[in-house]
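In structure tokens below, several structures.
Values quoted throughout were computed directly from the atomic coordinates according to the rules given, and no laboratory measurement underlies them. Note that this is a predicted model, so its numbers are computed, not measured. Cβ atoms are built from the backbone, for glycine too; each structure is taken alone.
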Structure P
Amino acid sequence: MPIPQYLRRIAVRRTVAGISLAIAFGTTAFAEPQHGLSMHGEPALPADFKSFPYADPDAPKGGEVTYCVVGTFDNLNPFILKSLRTTSRGVIDTIFGNLVFEPLMQRNADEPFGLYGLLAESVDVAEDRSWAEFNLNPTAKWSDGKPVTPEDILFTYEVFTAKGRPPYSDRMAKIAKLEKTGDHSVKFTFNEKADREFPLVIALTPIVPKHAFNIDTFDQTTLKPLTGSGAYTIDQVRPGDRVVFKRNPDYWGKDVPAKVGFDNYDRITIQYFLNANAQFEAFKKGLCSIYAGSIYTGMGPLQAERDFGFPAAQKGDVVVQSFKLGIPPVVTGFLFNTRQPKFSDPKVRQALAMLYDFEWANNNLFGGKFQRLMSYWQGSELSAIGNPATDKEKALLAPFPDRVPADVLDGSWRPPVSDGSGQDRKVLKAAFDLLREAGYKIDNGQLLDPQGKPFSFEIIVASQDEERLAGVYQRALQKLGIAVTIRLLDGDQIQARKQRFDFEMLIGSTGFNNSLSPGLEQVFRWGSESKNSEGSFNLAGVADPAIDAAIDAMLNAREKDDFVSAVRVLDRLLISGHYMVPTQYNPEQWVAYWKEFKHPEKTSLFGYQPATWWIDTK
């Protein structure tokens, strides 16, 4: 039986009560301070770097930008469980930038996993990563002018543990001791639960000011502008409609190398829409500055070709451009909720996955411009596709015999290829044979489960494009007597369903951004401990000791070969588990924007970075 969230929090609070948060000046450090921190090897940039390579240090400041998103919001505090999926974008944001709250170190989007000084100007790390000491930048300040202090770091972990949401609430469980070691330094000593990535997780954890929050009320939703250390403050709030941020003219970090060339707009508006169609119509009217499609699936080449015949685009006032990606594509498709008994059998999921006709969809919906998605790390050295399992991989899988089929183990597995007719009988027969092995049968045109009940399910979609794709899948499933309904919901309705795991199948909004340095986020997507944690990203409901072991090996790998082996094993297990019906991908990012907006010449490994763009006000 899973441990309820409130009991987990009590356990963590007891852990906190038993550790030292004492002020302990003079703690000895045994490592030289480093300007950066990398998951594997040394940081790519030297100590005297001036800016990230994909940022333009000469980018002009000024003007306004409006980002448009689908959904709603009723909260500004991104660190609490209440309204987790309806918290305002931008306060902390992987796409638009962390406008209000900042971490100790800033991620460089041009290397797999490298961090550089921000609130902390340097870090000392033990060779075995059993502890890390962060040295705060003495000029770091909150937006109200008060300095960022070690006490703020201690308070952040205290309040996150007592009142925060996962994953922030769980981090103290891996810390044996947290102490102030100087006027501008804090040391984390980790326990046996921590892994080699954990110092980087700590470095990326946003910090909150002790003087601006009350621990007793921290877990309550709020629409009151919050105090942070970021480049922007919250200027205007219209619940459910928009949030306006204004650049802080006294922002302390404007000359920090990791922030040079960033934060170029005077004002940033994040405007909300009920659905993707309304969002795109608003862009066409000039109400939105930049359009990149769904946050999960993005905009594809077909949409770029098909949907930009409106007058402004024809006149050249709108630019449509693709950006090269150096990381695996976003993993999208139809996601099974395996908490549902009907989807608990991997053989059933495998059969249903075979029925997605990529060849028909690509030719008829996407103009033949997409590629088939097969791996969670498609096209990289971390992928299982085309790479036979090494001895290290086989050793990791040895305690879990027969978990990975032979063709997945040797890298030769591929999804079935149809004849593109939309009714390939060979594929239908192969899928039905699997269902029959699982105890299913067809009677009077209906597929019946082993209990003799008609097999049916619902697919939840968020846009007309998703609805169209779901319709393709629906028609294929109907050929085996499976009754599928499609329900189009607004963004906030889908978010609420996801938070409660109240769905059978999702599409599109299940996208997983993967990198060349996967880490702790995999626990929250696939780990057993996150299966029943409210608000977790383990939407599929995965709880598999083999997957847990692969993630653990990945997080504790010291050498690159060990890391690659662990990730490939995870990929093989996810492929074998058939938790998703992967659809298709495009290896580029397509973005449309109004011509007055400009971007640096260099594209980062992770693609275009909106936080480095600017507006030509001339």
Structure Q
Amino acid sequence: MNTNYKVYLGIFFLMFCLPFIASGQAKKSDCKIIKATEFGAFPNDEKDDTEALRRAVRSAASYLECAILYIEPGIYHISDPLALKIQEEAMSGKLGANPQDKLFIPNQEYAIGLDFEGAENLVIEAAGVQLLCDGWMEPLSFRNAKNITLNGITIDYKRRPNNQGEVMALGSDYVEVCFTDKEMLQHEQVVLRIMVFDKEKNAFTGAGVYHEKMEFVAPNTVRFYGKKIRNQSGIGNMLLTFSGYHYRPAILIYKTQNIELNHVTIHSQAGMGIVGHLSENITMNHLRVVPSEGRYASTNTDATHFATNRGLIRFNGCEFAGQGDDATNVHTYYVSITNTSKEGYYDIMVDRNNYTHSSYLDEPTEGDIMALVDKNTMDELDYVRVRRFWSYPLQDKVRIQFDGTLPEKIEDYYLINISASPRLEFVNNTIRSHRARSVLVKTRKVLIQDNSFENTTGTAIHLGVEGDWGEGPASEDVVISGNEFTNCGLGGANDGTLDGASAIALHVKAKNTSVQGLHKRILIYDNTIDGGQHAIVVRGSEDVTLRNNVFKNIDGDPIIIGSSKRVSAFDNKGAETLNTDVNVPILPNL
């Protein structure tokens, strides 16, 4: 066995096989038991359960030593006047062509369904429970909480933020779509993105498309104009319309430590499924972000998204399908250095148009290490340590006092908090039939193993540095092994396919992409990749090993390597030659 390969295995055994102790919860026998029925929340009675469930949640959250909130199986209806108002105004166009511009902004008022703020040592027993939400809201909110276990719950909506109908007729530049009564669009309803789904192939037919106009031509029948829509559609295909992009998540995890979600299902949401921000240790076992029976769309955007977290983020045995963007994205933010008040003090602001994904201020912690990043290349040049910080939420900025020095021309650089780069374990999951990438990685110490990726419009696994989105940092110490990739990268560059890579892309988005070695110590082995223009593309990296991967039905070169150093390829079946502009040793079978 190659010496470098032995070193890799040793490093990653230590990294991922040491036991992880998530929380210090007390034994269940010592916990206070709170039953939702005691507060008037009864399943399947068709009544509004909002206030009864809120009372039960407030009671459970007040027992900080240990509590179990038990919710009997069945359907519960929750709503909120503000949520209903937001839903009506957003979907009817009263908030403009894209409601995100008015809703998904800092300090904007929004509705919370069940608020677990401040809860500690709480177990929520909700197996077989379905929350049927009415109005755009954040159904479950965990803020400033600690040691939380959520066992089973399903979140869905009475009026979903996406609709679907069957393609019944085709014109030269239009399609006619028939909707059921329940799925029928309203006459003034906002339609942003459109996706076309092939039921026989269980896959989208291509990238997201956008209509030029739509007409209501018969009862429950809408004609959508646009040649791209027409070219992607066939009789019997399902056409999906999305009436929003980003909004509040189905589950918010904010400034929360040690939370475990077991057997949780999210069928729809007008934004992302789960957002974790400024939190530590998040575990998801058998999470499902999938459409409900007979439907093809789940969340409007990412199934899950984690920004500026710590500790471990773990997915195990999860399922993702039908979401309007990535299955997960794990990163922190590049921040602009806006000014200096005096030596050793700087103001920093998140450098992205859509602010943070929780719409809360992004903050460091005392002692954090922030990397100085060249905006031109996204290379890390130096480091400073946060001594103290002050938050100014209404001004969307943080003032930091730091140890270290920064260049005079601060406008040429970002800072990024590399201390907030959690470990990521993404294992034993199934990802299928969704838009964009599946696993988007901008963190360090990563294991992606034994997953199935199928029919994604974008590259399945993307190790990225995204200067355009203001998200990073570069990835380090990554193992990608034992995964199966089938028919990924369907949507091309418009929907998340990087450099034509169907399965794996190591990529840098910067003005100057010639820098080698941003991504470091990457091991890719024992994966099977079926389909795509290319399979694996490696750029901006160093110390990369590709070993014992199997390639099938690849249209072009299976492996492309550029702007990288110390890349080795071992015993890759179906990729005996490489497309590379760097020296890559191709070693014989070991």
Checklist entry - For which of P, Q does FRET efficiency 1/(1 + (r/R0)^6) of positions 467 and 523 (r between Cβ atoms, R0 = 35 Å, to 0.05), calculated from the coordinates, equal 0.60? => result P
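Which of P, Q yields -2500 for helix-only ellipticity at 222 nm (-39500 (n - 2.57) for each DSSP H run of 4 or more, over all residues; to 500), as computed?
On the way: P: -7000; Q: -2500.
This value belongs to structure Q.
If mean count of other Cβ atoms within 10 Å over residues 459-466 comes out at 22.0 when worked out from the coordinates, which of P, Q was used?
Values: P: 22.0; Q: 28.8.
Traced to structure P.
When relative contact order in percent (Cα under 8 Å, 6 or more apart) is computed for each of P, Q, which one produces 9? Please report the intermediate quantities before stating the final value.
Values: P: 21; Q: 9.
Source structure: Q.
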Checklist entry - The value 0.25 for FRET efficiency 1/(1 + (r/R0)^6) of positions 59 and 579 (r between Cβ atoms, R0 = 35 Å, to 0.05) was derived from one model only; which of P, Q is it? => result P
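Of the structures P, Q, report the one carrying the highest value of FRET efficiency 1/(1 + (r/R0)^6) of positions 259 and 435 (r between Cβ atoms, R0 = 25 Å, to 0.05).
On the way: P: 0.00; Q: 0.40.
Evaluating FRET efficiency 1/(1 + (r/R0)^6) of positions 259 and 435 (r between Cβ atoms, R0 = 25 Å, to 0.05) on every structure, the highest lands on Q.
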